[in-house]
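Dropping the structures in below, format is structure tokens.
Throughout, read-outs are computed from the coordinates displayed, never taken from laboratory work. Worth saying up front: this structure is predicted, and the values here are computed from it rather than measured. Cβ atoms are built from the backbone, for glycine too; each structure is taken alone.
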Structure 1
Amino acid sequence: MLSVIILTKGDERGVVMTLAALVPGAAAGLVRDVLLIDREGGGAIERVADVAGCQLLVHQGTDGALLREGARAARSNWLLFLRAGAVLEGSWIDEIAQFMESAALAPKARAAVFRYARSPHADLRVRDAFKTAHRLLLGPSADQGLLIARAHYDALGGHAASSERAEAKLLAQLRRKDRILLRSRIVAGN
């Protein structure tokens, strides 16, 4: 089972989209708990958390501090970090379950990210080409989510609490050979 930690940034619509994509995983018994983490804790995100049965954590500080707090509050041995608006596609449930099972038996700790897919409804911009080149040359971005065992997360030191770019820094710590690119795709909301 895994805990899903969603950095909301006050994006009510994005959170709802992400939660809707997680429903099949919860129904299959894969998702144990979902934590929404936010700086504001405004009424809209609070209502979404209440209706969806999620835990809302309101914490001040950088994105790194928020993500670290979410990991600390998670109840499972596996952590899935997502951003609000990220929608998992395809057979992500089976693939994640298989990855977690094989990673638990592997001699070395591994983590996984989803294959990035641009939304078919988004306008193509020049910066999208730069983001694609960045992913190809430097590795995955925070938009691709991160599935990691809690023990591996702790061994890496977790998200840097003092950094707004904590997600990118944690992904950079994962060497290419210790990181799996899943076949399942993730469509980022932005």
Structure 2
Amino acid sequence: MKEKTAAKLDTRKMILAALFAALTVVGSKLQIPFFITPITLQTLFVITSGLFLGARYGALSQAVFLILGLCGLPVFAGGGGIMYVFKPSFGFALGFVPAAAVAGIIAQRAKGFGGYLLAAAAASLVVYLCGVPYMYLILKQVIHSDRGWAYALQYGCLIFLPGDAIKSVAAALIASKAAPLIAERR
């Protein structure tokens, strides 16, 4: 009987992972034009996937998102396809998988709004730690641009910090208000 309960829970989490992958797609299409790349709601759904689903299924939801995009479905903010790996912004999408995992790991120990905010901020940091170096490498090695680290840091991180701070607060608020639902997943 215990195996049926575990299988049912895993099925529920897989369905929720698919839902969060779909929400990340929707978040990529809700865009505000901004300099070299649009501001989207993707990271809100990346973070909440980890907060609600935990590390494993949160990361799975974002891996599904990436696989769909690399297979050619236009799920990324600028489209889709395998050639998307050569875009300077692709590193941020790669960061979604570990970011959701980090949010899930920290959320398991989170106590209230402050704990969820810490999880959300750490997840945002992971996206930047993956995205900014990737942007720099693509600009230097693929595009052969003379733009350096300062450019990648400014246009890959600094200009997005206020928006990501707002998204982190929103994710923490959502998680803290839905704490009874989150507790069920543990």
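Numbers for the structure displayed
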| quantity | calculated |
| --- | --- |
| Among 1, 2, structure where helix-only ellipticity at 222 nm (-39500 (n - 2.57) for each DSSP H run of 4 or more, over all residues; to 500) as derived comes to -12500 | 1 |
| Test item: FRET efficiency 1/(1 + (r/R0)^6) of positions 103 and 151 (r between Cβ atoms, R0 = 25 Å, to 0.05) calculated as 1.00, pick one of 1, 2 | 1 |
| Computed 2.7 for distance in nm of label points 7 Å out along Cα→Cβ at positions 87 and 111 - originating structure among 1, 2 | 1 |
| When relative contact order in percent (Cα under 8 Å, 6 or more apart) is computed for each of 1, 2, the largest belongs to | 1 |
| Rg and Dmax of the Cα atoms in Å, for residues 63-166 alone from the coordinates reads 14.9, 47; which among 1, 2 | 2 |
| Distance in nm of label points 7 Å out along Cα→Cβ at positions 39 and 175 from the coordinates reads 3.6; which among 1, 2 | 1 |
